[in-house]
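Have a look at these structures, which come just after this line.
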Structure 1
């Protein structure tokens, strides 16, 4: 008999009832150190006092009016994002998946309005993850994502990650955009080297192609910059954002230059809930904290500390781990055991990690995790690894 909750997840036998900072409390009273942060969502930890205050204050005033009217909190958050990024304009969504849908529409509409309706194809890369909507799975293209869901949305050109020759060969007069994650998350914490991001920017400029960055998982301070592409010193034309921007409240956005967004005029896109007062009030508070250079400096300092300790962990368990990779507080443990086995072993030691592709376990702690919590987390990871040693 089917569950009342559609069984599309293989859920762990854990039920968390409360949280504070980097900690989650299970219904039976056990306390877990959370190195998953809701898959990079709870950027400022659980029940962050400032976010609780802002959300509670807004909830007592106004929840929803719709985008038929001006929404002051939405305007305030858009202004903060424009002031702190490459973007000239922002559209708010409820998720990264919705942001992907708009990014695809925006790129295609741009060329349609420029009198080049044949330019509809978007280059994407193996190992990518852009959500589970029709556009998102078609963009990723993997059998795991697409099997059984055909016919797929056409117009995507799938290339192997890191194949520069194939990329150059794929450029033609039907290409409208290149879509890439500066750091692949679901794909196994695979950063795109800075020189490659610069090369993509140059390639797009040379051929008049739009560059789309998916920073749903790697953005909002996760890598030690407000957005991951900043490390390369270049900017996209369109960027997808979600997860951390709401600090746990469902919120996403598409950021774009005025030029890239020029086709998106009144009536071309919409959202019932996107940019609602609740989400945007929280998003403003998140931006006030995360965009502060002093906060980002602390993220980098703690990221260095965590990475150093993880290198020691890997060295101490050569039968379990192969290497550490990633950027900032978006790190991966390349495993020699099945990632799911290590994640489950972590549950036994009351520490939460997240599996990914390429035999990697993701570590995505709250950005404000403390030094003491980092030390305790690595101790628990060490115990989990020891329990798997042959």
Structure 2
């Protein structure tokens, strides 16, 4: 058995998502468990170097987690042959330029989504990585959440019969920052800084819909900025120039219709911050981040519309909870392990930059649909003659 120590440049991990999900719950968790074991018994051990523009922040983060390697010089890190992988979780407007540097340096690249602010640039990144022969991946974490894995199990078993429709409700109230601090950074609400819920969430909806139900064929989207002014991290009031809610309908292959509401201006009255309901001819399911419940056709109640009397049916009691039946690991960590196995042992991996470009494409077409107030078809993408 051999140990493969892999230097990983982690750029932009001082933010909430980068620190918690990618550093602490993924890379450090992998190190603490003794690495990732391959089928032949070999072990992959990630060795991160934290990179950022703010020396104080990056040094403090490294020291807090006993990480010996950190730097403010990305070019120097890229020039070090010990570092084989470049990871990027910076803000979207900064991501593409540094991914290009990493690809040019021959690094395998793994990054958050969206991969760029435009489809053209997302496709350009995919082409660069393809031409350079470097392995590449894009975070698509929701595919590995317990609730979604249970839903996938139901789909694969044929539980739904013919799937008719999908309804997704996502979001929560993000405080404006005046009388309570906001839970999200202020750049999320400035278009000029890469903000907007369509750019942020439509890439998620693309890979979820494509992988669970069928390819997205068309989109109709209405975006809006419900909260016109917010207060930033320094206490300054600013104009919100990006959408904070989007109401969309997607047409999928096979005639499935998906309705998706995304909002940072909604108060939650559901089981989770994210819920997805799937209705089919044989049964229905509602999944959240961790749980999933079902109702088969034989257990479906028979309500009758009568607004003149209280409804005698307790609809929530008519659903059955799907058991865990397995131990679920952190979704981000699961995908990190997959990518590390892909890099070291060439294990199959499909969630690449071209798949990431599909997410950017849907966001761009959603914005176009909103602007022109019409349905927009979603064409196939390709690089080097290969369509996706």
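FYI, it's all coordinate maths here, none of it is from the lab. It should be emphasised that the depicted structure is a prediction, and the values quoted were computed from it without experimental measurement. Cβ atoms are built from the backbone, for glycine too; each structure is taken alone.
The table for this structure:
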| read-out | value |
| --- | --- |
| Read-out FRET efficiency 1/(1 + (r/R0)^6) of positions 179 and 243 (r between Cβ atoms, R0 = 25 Å, to 0.05), computed value 0.60, structure in 1, 2 | 2 |
| Computed 20 for relative contact order in percent (Cα under 8 Å, 6 or more apart) - originating structure among 1, 2 | 2 |
| Structures 1, 2, by distance in nm of label points 7 Å out along Cα→Cβ at positions 11 and 299: label with the highest value | 2 |
| Per volume of the Cα convex hull per residue in Å³, the highest-valued of structures 1, 2 | 2 |
| Which entry (1, 2) yields the derived value 41, 39, 26 for Cα extents along the principal axes in Å, for residues 155-266 alone | 1 |
| Per distance in nm of label points 7 Å out along Cα→Cβ at positions 19 and 43, the highest-valued of structures 1, 2 | 2 |
| Computed 0.05 for FRET efficiency 1/(1 + (r/R0)^6) of positions 51 and 307 (r between Cβ atoms, R0 = 35 Å, to 0.05) - originating structure among 1, 2 | 2 |
| At a computed -11500 (helix-only ellipticity at 222 nm (-39500 (n - 2.57) for each DSSP H run of 4 or more, over all residues; to 500)), which of 1, 2 | 1 |
